[in-house]
Structure 1
Amino acid sequence: MWLKNLFLANWRTKATALFFSVSIWFVAYQSEAQRSTLKYRVRFEPEEPGKMAIVGFRRSGQTVSLFPPSGELEVEVTIEGPREQVDEIRAETSVNKFVIPVEKDDSTHEFKQDDFGFPRDGVSVSNFQPKRFLIEQSGIEERTISALKSIVEVPNKKSDDKVSIEVDGPEGGLRIRGPVSVLDSVKLKVTVPLDFQGRADGLFDLRIQPDTEKMKQTVQLLKNFDLGPGVKAEWVRFTDPVRIHVSAVLEESLDMFSVDRARLLFQLPLLQAPCRVTLKDVPLGTETIPVAFEGSRKQVQKIRDLPEITLIVPAPAEFDTEKGGTFNFIESDLKVKGFPGVNVLQHESRKEQQASFWSYEIKVLGENESKKE
C-alpha cells in the first residue's frame, strides 16, 4: 500500500516536473553546436562572357590545369551551428550548385562564406576543401572555316580513290568562337562513311577535335545552317550534337593501258559513190595504230581483256563528195567502241617521234576504179 502511495501521491506535480525536464533536455539538445561537411558544385563564370573565357583550373601545388565535365568543380564546405539549423541545411536538396563571377584580371579565387550564402540562421563555415582554385582565362576570338570540304573524312575509301564532296553549309563558311589559346589547336571534322554504292547523302555529326571537355565547353559554333521553320541562328556548344548535310560520291580511280595495235574504224559521210580510205605514214594495208587508254579501273581492265580493240575515227566536218580529200585526227578525237567513258591518249612511241597527228585519205572511186576494187 505504501508503494502505491509513493507513486500516486502528488502525481500532477510529478508529471509537470517530468514535462519540463524533457522540454529542457530537448531544447538543450537542439541548441547544441554541431559540425557537418557538405559537398557543393561550383561553376566559375567570367563577368564579361563575350570577351573572356575560363580555360582551366589548378589546385595549389598542381602543375597541370584541369577542366572538369560540365565545367563544374566540387567543393567540400564544413559548417558549424545549432543542431536544428545544421540539420535543416543538410536536408536541403535544391541548393547544391553555385555560380561565382570572376573578374577579367582574376587568376585565383579563395572561397568565402558568402560564396555559398553563409552565415545564416546562426550557421557559419569553418573550412573549405580546397580553400582556393587557380583560374586560367583567355580572350575570346571569332574565326571562319571557309574550306568546308576539307573537314570531311571518308573512312572507307582507298588511298588512291577520289571522292566528290559537297557540304551544305553557309556560303561564308563555318563561324566558330572561343578562347584564343584553345582555337589555335581546334579542328572541325565530319565522318561520312560511303555505302556499298560508293555514295553518302544526309546529316552527319560535326565534331570538334581534340574531343576534350575544355574544347566542348569553351568553343562555340554559329548554327546558321540546316535550320527548321521558325528557327533562328544561334551560337551553340559542342556539348550537344551538331549536324550538317553532306553529299559524297566515290569517283573510280583512273588507270592507264597502252597497246601497239588498235584497229581503226572510219566514219564516213553519206556518199553516192564507193570510196577507199588509206591511212598515211604507215605501211600499205595497215589499219592499226599504237595508242594509250585512260579510264576507270574497271573499264580499262575490260579493255585489256578484249581480243581486239576498235577505235572510231569521226567523220570529217567538211567533205567534197566528188573529190574526197586528206584529213587529220589526233588521239583525243578517237572513241573506243563500247567504252564511251574511256579517253584515248598518245602512245609513248609517238611522243618520241614528236608526231602531232595522223593523216588519212578518202578517195572517191569512179565507175572503173570501183569495178577494179
Structure 2
Amino acid sequence: MSPLKKLVLLILFISFMVFVAFFGRIPALRRTPIAALHRNYMLHERHWTIVLFFSLIMIVGEYMFIPQAWPKIGSLSKCIVVTAVFLPFLFLYLACSADPGYITPENHAYYMSLYPFDHTLFHPGHVCRTCKFLKPPRSKHCSLCKRCIAKADHHCVFINSCVGYGNQHWFLLLLASTAFLCTYGGFLGMSIITARVQRYSPGWSIWKPSHMTFNQYLAGLGWGIQDNVNMGASSLLAALTSPLVWGLLLYSLYLVYSGTTTNETLKWSEWKEDMADGFAFRRSMPADREKNERVEPRCGRWPVDVQQIIVTTQDGQPPAENLRLPGQGAWERVWNLSNVENLYDMGLWDNLVDIFVSDYGFGQRADEPNAERRRRR
C-alpha cells in the first residue's frame, strides 16, 4: 500500500471517530451502532483523552500546514490564519474550565427559580436520588460528572464536561470557530495545491473537469498532495471533517431555534412514541392556580406561564381523579407533538440571548399575549 493510501485511510479513520463523537448522542441515531460506540467506548467514564486527542489533531495539523502555506499566502490570509488558529483553543479552554451549571445546596434555590416547570417534560416535586434535592426545571443528573446540571444539554467528550446553562455559549462558539478553521484551512490548502498542479496540468481543477477521467483527476490530486505532503494531508483532513463540524453546529443551532436541548429532545422523542400509542393526555392549567412554592418557586423572569399539563398512563385511559393531578377540566388525548406547546421556546432571538446573557429578562416580551410568543412543537 502506497504512503498516500495509508494517509487517506488514516484521515478517513479520524473523520469516522469525529463523526461518532459528534453525532453518537443525537436521538435519530440512538438505536444504531454509532450510538453504541459513543455510549460504550467514548462515554464509559470521564477522562481527558478525547480533549487531548482533539487538541493534538489541531496542533499537529496546524504545525504541518502553516510552515508550507505561510510563504504562499498574502497578508490578509495570514491575519485570518492567525485568528482562525487562536480562537478554537481559546473557546476550548473556556468551555472546559467554565462551570456548566453544577447544582449545589448553595445555589439550588437560584436554579429552582431560573426556569418554570412546564408540567410536561419537567414536573415539580421530583427528587434526585443521588444528590438528594428537588430537581430544578430543565436539569439532569450526569452519571459521569456525578452532579445535577442546570439546563443540561449533553455530556461532551470534547470538553470532558457537560454542556449546560453555564457554558453552552462557549460550546457554540467553539463549534463555530472550529467549523471556520476547518473550512478556511481546507479551502486555503486546496487552493494552493490547485495552483501548484495547474502549473504542470493547466486543465486540472479541484472539481473534476468533464474532459478528464477520474484516474487522471486522482493522479493530479495525488501529485499535488505528495508535492506538499504535510500541507496536503492537513488540508484533506480539514476538508473531510469540516462538514461534520458544520453539521453539529447547525444541529445545535436548530435546538436553539426550537427552544430545547439534546436532553429535552430525547424526552420529546419519547413523548412522540407515547402519543402515537394513545397513552398521552393533557388538560388546561388555570392561570390563578395555587402553587406550592417550596417545590415550584416563582420564575419572575419568564414571560409566559404554563397553560397545560401532559401526562402518560399505562393503560391508555385518562388519569384517575383520585390522583389529584394539577389542572382543571376533562383530560384530552394527545396524538402528536404538533398539538403541544413548548413553554421554553421564546423564538430564535430570545432563545439565543438567553444562552449568552445570564438571567436574561426578555425585555418587554412579558407584555405580549402568550399566543404570540410560543410556537407549537
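We did not get these values from a lab; they are worked out from the coordinates using the rules stated. Bear in mind the structure is a predicted one, so any value in this text is a computation, not a measurement. Cβ atoms are built from the backbone, for glycine too; each structure is taken alone.
Observations on the model:
- Of the structures 1, 2, the one that -15500 was derived from, the read-out being helix-only ellipticity at 222 nm (-39500 (n - 2.57) for each DSSP H run of 4 or more, over all residues; to 500): 2
- Structure responsible for 0.00, with FRET efficiency 1/(1 + (r/R0)^6) of positions 141 and 221 (r between Cβ atoms, R0 = 25 Å, to 0.05) calculated and labels 1, 2 on offer: 2
- Winner on relative contact order in percent (Cα under 8 Å, 6 or more apart) once structures 1, 2 are ranked, highest first: 2
- Structures 1, 2 were shown, and distance in nm of label points 7 Å out along Cα→Cβ at positions 69 and 85 at 3.7 was computed from 1.
- Top of 1, 2 by distance in nm of label points 7 Å out along Cα→Cβ at positions 61 and 245, largest first: 1
- Between structures 1, 2, the calculation of Cα Rg over 2.2 N^0.38 Å yields its largest number for 1.
- Entry that produces 51, 26, 13 once Cα extents along the principal axes in Å, for residues 133-188 alone is calculated, selected from 1, 2: 1
- For semi-axes √(5λ) of the Cα gyration tensor in Å, for residues 77-276 alone computed as 47, 19, 12, the structure of 1, 2 it came from: 2
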